[in-house]
Structure I
Amino acid sequence: MISIIIPVFNGEKYLDECLSSLPNTDIEIIVVNDASTDNSEQIAKKYTDKVITIEHSGPVVARNIGLKAAKGEYVIFMDADDVLNKDAISTMENRIDDFDGIIGRRSDFVSSDCKDITAETKTSSHGVIAGCAMFKKSAFDCVGGFDEDLLCGDGYDWLLRAKKSGLKIKEIDDVLCMRRIHKNNMGRTMGVREKSDYAKIIRKHFVGK
């Protein structure tokens, strides 16, 4: 079984589309409701009975809580405003082989309700895991969870730690997930913190090495 973990905070606007993009196969959907004050919890409960409500702690803590609750052999993390491509899960299942994880790419699209946004859409490198990567849950027993001192870049930091630990991660060029560009993207609302966290990651893994 595959566990799909989705943190959400006041994400009612896009959560339904995110959850409806998931296949009706042998998956466990875990939505971690980060103290939303909108209808996110009610929307999530239309798709899964595994909705965990926590005190407002941020997406990194929410991911770790979802990970602890996951029962699947494999785990996928998604952001609540993104859309999984139709064949993403079958692609990862069929090609993970004996690797500890598999990571593809993610492409941007401008949300239909934000046509006034001028943004450069792009396809990610293999440093992004939300929606476009699947890992054995046992990999987290080896590496640990996401660094809760970070608000941004926690997935990239985890990948660097995983590779240092000797985990085998397969990279493929398939686009597996669509990242929604809208007015409340973290990169737009928390740009200063994003730069600070990535600087912290660079110092942690590369400076003086």
Structure II
Amino acid sequence: MLRGDGSPQRARRERDVTAAVITASASIVVAVLVFVLNQYAQIRAERRRARLDRVANQLRDLYGPLHALVDVNERLWQALRDDNLPGQQQRRSDTALTEDQQDQWMRWVQQALMPANIQMRDLIVGRADLVIEDRMPEPLRAFCAHVAAYEVALAHADNRRPLIRHPGAAYVDYVRRSFDVLKREHHRLLATRRSGRG
């Protein structure tokens, strides 16, 4: 056997070493790629879980209860209007309500509307960290200010009108729209979780 530079054994060994190096390198590249992709998938799954938890908390602790209380108050308000409650203009004008109208209005305010308003205000203030936006939205700020003003007005028998008006449809629409947005996102996150997609 020849042992020179051109020997067939040496050429075969070099091919075998080259093949082994390529196989080992490919295995390392594949292992690194699988590791990176696995880490990426884990990070995405953790982010999705964190987002799902956040949305669930927002629904459970703030927007769900607000939505329910707004719905109750809106139904009561509609029933009062349907039952010939004096209109807002008459209640706010210098024309006094009849004693019966005033008693009826104050009963509804003190026993139904304000307790629900206070609950909503306390939810907003107590769970402000769960508000969707980066800053407190104007409809929520206006509503909280109205409730505080109404509490003061009710505490003084001579002044029954609150200094700050209820924000009306802006508040109701904000709560309903936010609840709907969060419910859709919650369903979407649950669906992607069940399907196992990123």
Structure III
Amino acid sequence: MYKFSFKIRHRGCAETGLSVKYPKHYITVIDIQSRNPKEKQYFYYITGKRSGFDGMLRHLKTSKPYKLTKEIERSKDKLLLLVVLNQSGYVQNTIQKYNGFLIDHHTVFGGYEYWHVGVLDRKSIIPMKQELQKAGDVKTLYIGEVEFAHSLLSPQQRKVFLHAFEHGYYEIPRKTTVAEMAKALGLNSATVGEHLMKAENKAVSSVARKL
């Protein structure tokens, strides 16, 4: 497995615009599932000077792409927000188009978004980056192989995980389901679901230790 880390100054992106306006605040973006594919729902965990928090809230509430901005909590140097964002393009969609998956939350700082992506095929990184460059200035931070040894997963977990990847389970929209994979592998759906969950958790944990 390979890791592709990059930063992007995303043209027309509301998050990048927020960071350009408040470049000294560090934003960790936690993705929450949204039922509407055109919308993204996030927690923004913002750290920085408290004096800037009210201005950031006003900016978000008056920014057209943000359908919702709700303050959850704040402290001396931390602010937690719930936001719903609707814009024309998302970095995640390009990553998933090339069968990539996130191995960490993306962050925003100094006018750039920072992303850490896992891929099984190194050849997919070049076309992924080329498409990302259409959306803004992209700078590669790291490309390299990361440990995904046979010992990381049990034989059954590896079998199920690779079957899921090869048959489009991680594409958008999904090209297969847990039930279909279970039938093809001669397993029940609960077993396939459990193997996938454990394999994904192990893969992410293995990569995260190398960040």
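Rule-based calculations on the coordinates, nothing more; no lab input. Treat the numbers as computed from the prediction; the structure is a model and nothing was measured. Cβ atoms are built from the backbone, for glycine too; each structure is taken alone.
Given that Cα extents along the principal axes in Å, derived from a single structure, equals 125, 27, 21, which label among I, II, III identifies that structure?
II
Please state which of the structures I, II, III yields 2.6 when distance in nm of label points 7 Å out along Cα→Cβ at positions 112 and 176 is computed from it. If you can, show how the numbers build up before the last one.
Numbers: I: 2.6; II: 1.9; III: 3.8.
The structure behind it is I.
Match the computed value 0.00 of FRET efficiency 1/(1 + (r/R0)^6) of positions 8 and 136 (r between Cβ atoms, R0 = 30 Å, to 0.05) to one of the structures I, II, III, and report its label. Let's see the in-between values first.
Numbers: I: 0.75; II: 0.00; III: 1.00.
The structure behind it is II.
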